[in-house]
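Trainee: What follows is a set of structures for review.
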Structure 1
Amino acid sequence: MAERRMGCPICRRELDAAMRAARTAPFCSRRCADVDLGRWLREAYCLAGEAEETVPAGDGPG
């Protein structure tokens, strides 16, 4: 059976067996893992769907 090829989701570098077993998997390096984390923290990623209406704090009853 052919081995499934896997690439880093940030830089698209093909991962070898050692990289797939590393703590940073599915990323090729700590740098790519940090880039991904930064994108999540800046809210650069989003899920498709309708926006939810939010109620500002302090505008509730009581």
Structure 2
Amino acid sequence: MDKACKNCKIVIKKGDVCPLCGKSDLTTNWKGFTYVFDAERSEIAGKLGVNTPGKYALRMSK
């Protein structure tokens, strides 16, 4: 099952550490996602506060 990082919202397939921010605060309890291809020009990336391309969770548990 995919996991989402509670810190940076990126979704990962395997592992227990986020490859983007290095934190281990991951959850499997998330809903919705978006792909960011061009973080510099994307309005969604700006609203999510992300600056790296990837798959990001839209909502997750705390």
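Coordinate-derived values only; no laboratory data. If you're wondering where the values come from, they're calculated on a predicted model, not measured in any experiment.
Trainee: For the read-out Rg and Dmax of the Cα atoms in Å, a value of 10.8, 30 was computed from one structure; give its label from 1, 2.
Mentor: Answer for the origin of the read-out: 2.
Trainee: Starting from the value -7500: which structure in 1, 2 was helix-only ellipticity at 222 nm (-39500 (n - 2.57) for each DSSP H run of 4 or more, over all residues; to 500) calculated from?
Mentor: 1
Trainee: Once relative contact order in percent (Cα under 8 Å, 6 or more apart) is calculated for all of 1, 2, which comes out largest?
Mentor: 2
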